[in-house]
Every structure is written in C-alpha cells, then in structure tokens.
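Here, each number is a calculation from the coordinates, and none is a lab measurement. Please read these numbers as outputs of a predicted model, since none were measured by experiment. Cβ atoms are built from the backbone, for glycine too; each structure is taken alone.
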Structure I
Amino acid sequence: MKFICKVLLLLVILWFVGLGLFNLYIRSYPIDNTTKTDAIVVLTGGANRIKVAFDLLNNDLSDTLFISGVEKRTSLKSLLKAQGVYPAANKKIILENASQNTVENAIEVNDWIKKNNIKSIRLVTSHYHLPRSALEFKIQNKGLHLVLTPVFSKNVASHWWASSGTFCLVASEYTKFLLVYLKMKIIDLVWREV
C-alpha cells in the first residue's frame, strides 16, 4: 500500500511540474508573422481567434482562410458582421461547420487539405489550445508543414496559478495534451509493428 501511495504522490508531483513547464511553453512561442502558407486555418471557440486570422489573411500570408467549427446556421456575411472583420479583395474564405471538437477539426481540415493539395498551413488558435491542436493535426497528416500562431486573450490571466478559472483552463488543456501525446505515441508504435 505504501508503494502505491508513493507512486501516486510521484505522479502528482510530476503532473504539477509538467503543468508549470506547459505554462512556460504556451507563453513563449516564437512569433512568425512573415512565413506564407498555402492556407490559414483558424479553430473557432476562443476570443480573438477569427480577428487574428483575418489580420494574417489581409497581410497576404495566404490567399485562403479556412474557418473550422463554425455553427451550422452561420453565414459568411453574418460571421464577418459579428466579428467586425472584412477580407481584402481576391481572398478565399471557407466555412466548415461539421466539426464539434479539436479531433473533428483536424479530421475535417485534413479532408479539405487532401482534396486541395495543400502542403502547408498556418494554424491559429488560443495559446493554451495550440499544443494539443498541433498534435491532432500531425496525427492526421504527418507530412503537413505547420506554422503555429498563438492567440492571447485578456480573459486568460497571465498569472495562471492566481486565477481559479485560468488554472482550471490550463490544467484541463495540459491533461488533454498529455492524453493526445500518449495517443500519438501508441499510434506510432502500432504503425511500426505493422
């Protein structure tokens, strides 16, 4: 029984150390606002994500914007009006409304990527969501070149340990990231055995 308690305590300590390192990582992405890609992909669900994606599109970092996870009844016109964003001329915008979560975002985007011979994308999502999203996209398409663009929100406290809401958000996302990482390693192991 003592051994089990020691193992559990060690796992809890490792989880907290990992959480601290995860928080440092998500706040220190190298910002790349110059690399052009075949498409910009933004995942809906967080503050400022769509605005950041349109800024990148209008700064000519791609001619195509793919918005994944849009509500079914949302039209492009209503989305533009609600977000207060407008595309520059000759820009292509695709709304995808089948996905309900990050895994489905990656699947739907990958289907579109394959059909349109896309080799590189700029992935735009909240900074805390980016590590897990990038893993899900790599699980779907290992050869895809990803440029990561974190979106920061004033609603997510920079002192994550001092805000219960931010702590729960970061801790939840870190735990989900660990599970997706484990899933990726299992998939790699299975493919190696086949």
Structure II
Amino acid sequence: MDSLKSISDEIKSTQHTFLRLSKTKRLVLGSLFASLAALFQSAGGLFPGIGYFISPLATAPILFCSMLSIPLGWISYLLTIGLLLILQPSELIIFPFTTGLLGIGAGAAFYFFKTRVSIIVSGATLLTIGIIILLYGFEFPVLGPTVSQTFSFLTLGLILLFAILYNWVWVEISITIFKRVKAIISS
C-alpha cells in the first residue's frame, strides 16, 4: 500500500543538500518563499474572482520551506504574516490559521513522521483546529455565511474531511516536486 510506504529517503537527501548551503543562502530562500506566500495569499483581496483560486497556493511556499528546515519554515511563516500586515491586512486573520498553519504542520510532519497517512492526518488536524478557532473562537465566517457559527458535529466532520483531502493533495504535490528536485541534484 503506497500510503503506508516510508517516504523519509525521498525527502532526507534534499534536506541534507539544503543544509549544506550557507546561512545567507538559506535565509534568502526563506525570504523568497515568504514573499511568494504573501503574494499568493494577497491575490484573493487584490484580484476578486480569480484571486480566490490563487490564494490557496500560499500553502506551497511555507510547506516547502518547512520541509527543508523547520526553523526556516517558522521564520518564513512569521515573515509572511508581517508582509500581509503591509500588503493585505484583511488576509491577516486567514493565513495564520489556515494556509500558513497547514504549511507549517505538514512540513514539520515530514520531519517527524515517515508515512503519508501520518503526515496527512497531522496536517489535516492542524488545519481543522485552525478553521475551528476562526469559526467558533473568533466567530469569523471563514467558510462563508452559509455555515452556522454555532458548534455542530456535522460541520466539524465536514471540515475534517475537507482538511484531509486538501492536505492529501498538498502532500502528494510536495512529494512529487521533491522527487524531481532529488533527480536534478543526483544528475
């Protein structure tokens, strides 16, 4: 079964190559990832309509940065929050609890877990917690006005199901990209 297969070897070689870079190059790469994440997240507010399809891509830079190095992933996450404060303050409440949290959680899961299932479940759990905090803690209509802001187990189950599917897509995309990076580095 592919979901139980260990993926640590596919990621570890890229992490090892990344850690051989100088600290300056790593920080510049983290800053570039943070800039991309801030631009992607801002797209929803800057370009209504098409921007909402671009906005979920903000997960990718934080995820890739966290996969390479957890501390650098956190730096990129915090820098993205700072950039959003300047670029698009209206997106500032969404990013830290949804796309950014998913990127940090799934990226860190690649360090701590070895199977796809455990990585997907841990990232989906963090995304679900973030959405629940926004929806019920801050009473922010993150899922739109049609979802009630009173607690419901049905809503919780649907959020968890969505988070698992959404994180599964990101995990598969990131593994594919890391395999290609490994092939480029090896040749």
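Ranked by Kirkwood radius over Cα pairs in Å, structures I, II are topped by I, which has the highest value.
Distance in nm of label points 7 Å out along Cα→Cβ at positions 29 and 165 computed as 2.1: which structure among I, II? The read-out was computed on structure I. Of structures I, II, which gives 3, 12, 19, 20, 18, 13, 10, 5, 1, 0 when P(r) over Cα pairs in 5 Å bins from 0, in percent, for residues 85-172 alone is computed from the coordinates? Only one of I, II returns 3, 12, 19, 20, 18, 13, 10, 5, 1, 0 for P(r) over Cα pairs in 5 Å bins from 0, in percent, for residues 85-172 alone, namely I.
12.1, 38 is what came out when Rg and Dmax of the Cα atoms in Å, for residues 61-132 alone was calculated for one structure; which of I, II is it? Walk me through the numbers on the way to the answer.
Values: I: 12.7, 33; II: 12.1, 38.
Value 12.1, 38 for Rg and Dmax of the Cα atoms in Å, for residues 61-132 alone corresponds to II out of I, II.
From which structure (I, II) was FRET efficiency 1/(1 + (r/R0)^6) of positions 21 and 53 (r between Cβ atoms, R0 = 25 Å, to 0.05) calculated, if the value obtained is 0.15? Comparing all candidates, it corresponds to II.
Comparing I, II, where is volume of the Cα convex hull per residue in Å³, for residues 109-148 alone highest?
Top value of volume of the Cα convex hull per residue in Å³, for residues 109-148 alone goes to structure II.
Structures I, II were shown, and helix-only ellipticity at 222 nm (-39500 (n - 2.57) for each DSSP H run of 4 or more, over all residues; to 500) at -17000 was computed from I. Each of the structures I, II was assessed by distance in nm of label points 7 Å out along Cα→Cβ at positions 93 and 141; the largest value belongs to I.
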